[in-house]
Structures are given as structure tokens and as C-alpha cells.
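Bear in mind these aren't lab numbers, they're just calculated from the coordinates by the rules spelled out. Fair warning: this is a prediction, and the values are worked out from it, not measured in the lab.
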Structure 1
Amino acid sequence: MMSMTFDMKPLDPVLLQSFLTVCETLSFTEAARRLGLRQSSVSQHVARLERRVGRRLLERDTHEVRPTPDGEAIKPFAREALEAGRRIEHYLRGSTLRGRLRLGVSEDFAYTALPDILAEFAMQHHAVDLELTVGLSGLLYEQYDAGDLDLIFAKRRKGDARGDVAWEERLVWVGRPGLRLSQQRDVPLVLYPPPSITRIHAIETLERAGRAWRVACTSGSLAGLRAAAVAGLGITAHSARLIPEGLAEVGPPEALPKLGTIEFVVVGGQSHQEAPRALAASILASAGRLVPEVPARRARAKPVL
């Protein structure tokens, strides 16, 4: 039993890092390799930490290394201490950007990694006051043109060449899995209200193909559209890689006219202001985190006859 000491000085993060790395690898040799240290240095770090807390933290023998009950108990606290240190460093390394940044984001990204990307930006640029507006792409363009938003991340508006392309996306018809439209004369649509870009795209596509349609539900939110589509009220046009849970692509592809592709763009990134330029660059660099692969488990709806 090691004697208990009551030293009020903070624990050395270097010692905590060596201890946690040994716990993760269950090997002093591997821990030393990961940390770029000598094995003897890692052993000394753990020994110093044990003397400092007055407890045995690791069991060692010729065959294995494993945490003691006390070692297991302090692992989450050690991780929190190291993470707090990293957050402090990140904060203090933050940029000199200042001021208010008004960002408009399409509803399409409500359930993606975008909140994490924005949180990372806010942490790095802690003096920027970020104001977020989530809405329809068409309305975001109107607010941007009126000077009410500094930057928008949305679908490209027809005929509008502004913005940097984050990616091009295939639009597909989606609905409740198993939905059949064979008994309906008109294609029932679940749509955002005007000036929704996907609304315009869906209606124009059907009219070009000579297909009759009707609006079965209108909702200003993605949650509302999803609820109506899951209930089987109709189908809607949606990004192929951002299909909401509970919905599936309507197939086979030739049953309804193909919707083609649409671009997601960041508009305002060429601003003379530094904050919008920095956030635009961050979003564009992180585009891969926002667009998951189509899950293999997602079922297709039955053919639309």
C-alpha cells in the first residue's frame, strides 16, 4: 500500500498522458512508441504519478500491464483534464477575427455534421458572434440579397451563378417504403412552400414529362415534410445522400421522370469581410463530413406503376 499524500498542486498533464497511453495499449513499449519517448521515461512518468496520488494505478508483471481499480476509476478524470488543457490552448490560439457573422443554412443540413463544424469554428474564432438562420434555400437567397445575412449555405438557385460549389448532388423522389401510386391519377407531392428550390425543380420536372400532379401537403420545415411523407401522403424530391430516416428512394428510376442534379453552394465567401471568408473556407473544406454514403440498409420503395 502506497502512502497517501495531500498535495494541492495540479497534476502534471505529461504524467496523465503517459498513464492513459499505457492504459490504452497495455504496454509500456507501445505507449513509448506512440508518445515518441523512451520506455524508461514512460515508466518514470507513471511512477511519479503514483507517488503523487499515493495509489498504485497499474499492475505490472512479466506478462502484462493492466490498470488497478484505482487506475480504472481515474481514467475518465484524466481524459477530462487533458481535454480541458487542449480546449484552453485551442481558445488562446484562436484568431483575431471579431464581430457578428450572420449565417443562413438550408434545412437539408439539420441532421448532418454541420453543428459540429460550426462549433469548431466558434471555438477557433471565439470573438466572432455567430448568428444562425435555418430555412428554405430560396428564402435564404432573398435574405442575403436584402443584406440580412452575410453568408448562406444552400442549394443553387436556378440562373444564379454566385457562390462556391461544395458538391453536386443527385435529387431523387422519396416516400414511405412500399408506397404505391398506381391507383392515383395525379402524383401526390409533399413540398416546401414557394420559393422553395426543390419545389420548383420537382414541379417543372413533372410538367416537362407530361405527368399530372397535385400538392398533398405543404410544410415549411423538413420535419413536417418527413412526417407527411412517412404517413404516405405523397412523395417529395430530396438529396440522394441526405434522405431522412424512415423514407426511401422511389423506384425503379424509370417510373417517374429523373430529377437530375443540383448544386449545394456557399454564397458570400468572396466577401471583403474576413469572418465570412473564414467560415466559407471551413464549410467547403469539411464538405466530406456533411455528405454520407447512401446506407446499404436503406430499403427502396416498391415500384410506382
Structure 2
Amino acid sequence: MESPSEPLAAQEGSEDDGCDGPRGAGDWRAGGIGQALCQAFAAAGMRVGVCDVNRAGAEHLAGELGSERAVSVDGDVADPKSCEAAVAATVARFGSLHALVNNAGLGMGIIRRDHMTVPVKLEEVSVDVWHRFIDTNLSGAFHMTKAAMPHFRAAGNGRIVNVTTSFFTMLRQGFYPYGVAKAGLEAWTASLASELNGSGITVNVVVPGGPTDTPMVPPESGYDRAALIRPIQMAPPMLYLFGDRASGVTGRRFVAAQWDPALPAEQAAFQAGAPAGWPDLASNPVWPGGLPAR
């Protein structure tokens, strides 16, 4: 880690376990991806802004990490003003901003906890629930990035990591609105990375690669928890992306389950990485006058 002293804003708790609100109140206790990331970043020497709609959970985690390494900030990512305040509070505490992890999200368990074995049907997805998923899982990343961008622009560098999902889940029967929102986030990642190319600000995707041992995979799934991906596996590719060696890495997606920490980071990145958004599917559009400007 080349720049361990630079602060990080991370959104804690992407796995909603069915509680009300944009993110589940029990996420931090259950060992979700957000908690594992914050712990790993602090252990690597980074200073972390723990952003969660559940203030008690954020305060608990920040307290465990220590006041020198973490600060808890209120943050409902569905609310643009809340995102601006969360970024401002992190910068006020640590002085600058180096990276943003867009990890907040609702899981299908808020519709029905046995959704892994009995697919959710259209009639079960209310208009309100549809909008909650889009507002949190897709628009939330947009709001947080908009809030962080002035700090990245001023510094001439920054790291944005969006947590999406597998292509399989995006297309899977009964996995909307979750898969739909994550597909939008993946597409936006590819677009924004192209826009910011050469600016010093990188935009990438990191995904677990399959079902992960978090509240997003409830006990009703029937899976052997020992066979699930560990949340901590998300940390090594992100720590690589935050470092100076990855300053030119942008518009990529990395599958955490395929990242081998025993390999040199660049080799692990090659093995686990691919272009974000599957651009090969858009390689031959029908366009007046030939191909559109990239």
C-alpha cells in the first residue's frame, strides 16, 4: 500500500437482511462486506469514513477501529444531501479524500427471505420497493460519487470502486430489482471510467464472484455457510486499486473469488480482471457514418 495515510470513505453494510430502511440495521453485527472492508483498510494503514444509515452500527464499527483510524458518519445514500454531508464530515475529520467504495445496497431478502430457492415474481415487487432498490443500489453510488468528485478533481487523483454483481445475477429470474440496479451500476462504471480516463481518477468494479457469507444470503437459502465466499476476500483487489501501482487501471472489473493473494498484485489483477460492462457486446453497433465516438 503506497499511500496508507490518505483517508478513505467507505459505505458500510451492503447486505440488507430484511430490516426497514435503505440498509439493514444488523449488517455490521453479521460480518457483511462493508465491515470486512473497513477493518481491512484500517489494518492497511488507511483512515476510514464509515458511512451507514444506521448510525449506531457505524459508531460501533468506528469505535472498534479506533478514533485515529475511523470516523462514523450518517449517510442515507438515497439522499443526495446526506451523501454530501457524509463526504464533508470525512474530509473535515481527516483533511482529504483518496478513495470511495460504493458498497451500499438492498438485497432481495427485503422482499422474501426464501428468494434464493423460490424466485420472486413480478406481483411481489411493489412500485415502492422497485424505487427503493434503484434509489439505493444505483442512484446511491451516483450521489456519493457526485459528492466526492470535487475533492478528487482538486487533488488530481482519486479511486472509485463500485460493488456490482455477476452477469448471471443481473439476468437471473426473480432477481430484480437487485440485478437490474447492479447492471445499471456496472454500465455506468464503464461509461464514467472512459470519461475520466487520464484525469488521475480511476473507476473500477469489484464483485465477490458468487454467494457470499453475509445477510444477503439468508439461512433460508439452504447453502452451507462454509462453502460461501468470505467477505474479506473483497479487500485485496481494492487495496491494490488504491495503490500507486494501479494508477492507470480503470474501467475494469475484478472477481474477488478469483484473486490469488499469493501472487504478485499485478499478476493477481490480470488473472481476476476483465473490462467492466462487457464492452465486447457493444463492439459493432449500427451507427450513422460508422462507429460512434468513444
Structure 3
Amino acid sequence: MAKQKNPTIRQWIDTVKPVAFWILIVAIAYCLAYPFLVHYVISPSEMFFPLHRATGGILSATLQNYVLLTIVLGFFLCYLGGLRAKDFALFSKKILPAIGLTLFAWGMIHAIPFLEGQALQINSDWDTLEAARHRFSEFFMSQLFGNALYEELFIRAFLISQLTLLFLKKMTSTPAILFAIICSCIIFALLHIPAWLINGTSIEVILLEDLPGFFLRGLAYVVIFLLTKNIFVAVGIHALSNASPDIFANIGQNREREFVVVLLIYFFLRWCYRKWRKVEVENGDTTGYKYMLITLSLVAVFSN
């Protein structure tokens, strides 16, 4: 079968190498246990602080935590599981488009409050070089190359593809992808429970507020990944959502919903243009998959 210029998510999953079920379970268990390891062993030992202080916080403890987590997990999945870069949706040709879309999202974050009529003031974090360096370090090092990169590669790329392959043994394509998405969002929320417990969050708040909220946030990142077919875009939006280096104050975080709206408008206008110009586009997505994606997009927009 000839390769398409921009294969669908389903076509990409068809090329992914499945891992053994026990490897999948061990990987999830390791990620659940790692926050406890950090809190009770790594942080008290202060093993990451010398490099943090020596670089003025640029190589933050958060970045070093995720580097260690990724090295161990990556070695496990790639050495024992035999996975390759493409099995995590890592394609070099998608990096530049992702940079463009992330910059667009950053600009959109600043434009939306202005369009809403809010009074904008320059963020005081830019008053000193030290504070500005901290903001950029938080975004680039702690998030873009740390937390956001790890969570998107593991939760979105790895889990969705591996769980889909697992469910395909019992069901057809679209239900398999849907169940994989739901499971990945549940795991995404569950992975944050150790941190909440360590920080003293009550079980009631975790069950009634945090878990549903993070499930929906995870769904928004899934939709961004599926719509753009680019895991790097999801990484960029995730990093912006967690620690955007905002120029203006009081912009707020967690703006992934607005980006999903813009993506939906863009794809709708592109579809209208193609219908008007009668452009035939090769597309392997089934009607059921398209309806599923539209439904998930609407849930992500109206539930966040």
C-alpha cells in the first residue's frame, strides 16, 4: 500500500509495534509509583539541586525528574518492548508545523482576553531578568522538554496506540480507538493522584473535582492530537496550558479549549473550501471515526 503524505491516526497505529501486555502494565505502574519515589526518596536526597543551582534554575529539578523518568521508561519500552521513535508518533517533518501552531496558540492566548474586553497590563514577571529567566525556564525546560513532552508521548501517543491495538482483537477500528482514548484519559487523571495526595488534597476533592477535571483536560489534548495528527502540537499546547510565558497579567492558564475551537473552525472552513472547489482529498478516515472525533471535540469544548 502506498504511503499517504499525511496518514490518518488509524493508519499510523497500523504501523505501531505492539508491546506485550505485561510491559504495558509495568509501564503504567511505574508511572503511578514514580511521584512517591520523587517525594520520599529523590527530593529528600536533593540529588537534583546542585545542577539546578549551578545553572541558575535553567536545568530545573522538574526537568531533571522527567529526564530520569523518561530515560528509565524509554529504555524499558524501547529495549524490552522494541519500540521505535515512530511508535511514539515522533516524525521530524512534523516539528516545524508544530512550532508554528504553538506560536499561533501563544498569540491566541493573548488575543482572546483582549477581544473579551479585559484591561491588559504587562506581567510584572518581566520586570527583572531573573523573573523572566524563570518564566522561560518553566515553559521550555520544565514543560516543553519535561512534563508536557513526557505526558504527551506516554499518555497520548504510547497508550492510545497500544490500547487500540489491544482492543482491535475484540472490536472494530472506531470503537477500539474510542475505548483507548477513554482509558488513556482515565490513566492520565489517575497518574496525578499521587501528587494530589502528597500535597494533602482530600479524597472528596480528588474524586469530585480533580479527577473529572483532568479527564476532560486529557480529552482536550487527545482531540488536539487527533485533529492535527501531530503529537508535537499537543506537547506545545500542553506546555502553554501549564506555564505559558505570558506578556500580559491575569490571562490565566488551561486555554486548550479555545485552541480546540479554533482548530474546529479551521477544519470546517477547509472542508467548505474543498467542497466549493470540488477538491478530492484522499482520506482513510471512516465516517464513524469522523463522527467520533466531532463528538469528542464538542465534549472537550463544552465540558472544560
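If P(r) over Cα pairs in 20 Å bins from 0, in percent is computed to be 30, 59, 11, 0, which of 1, 2, 3 is the source?
Of the options listed, only 3 reproduces it.
Taking 32, 17, 11 as the value of semi-axes √(5λ) of the Cα gyration tensor in Å, for residues 80-159 alone derived from one of the structures shown (1, 2, 3), identify that structure.
3
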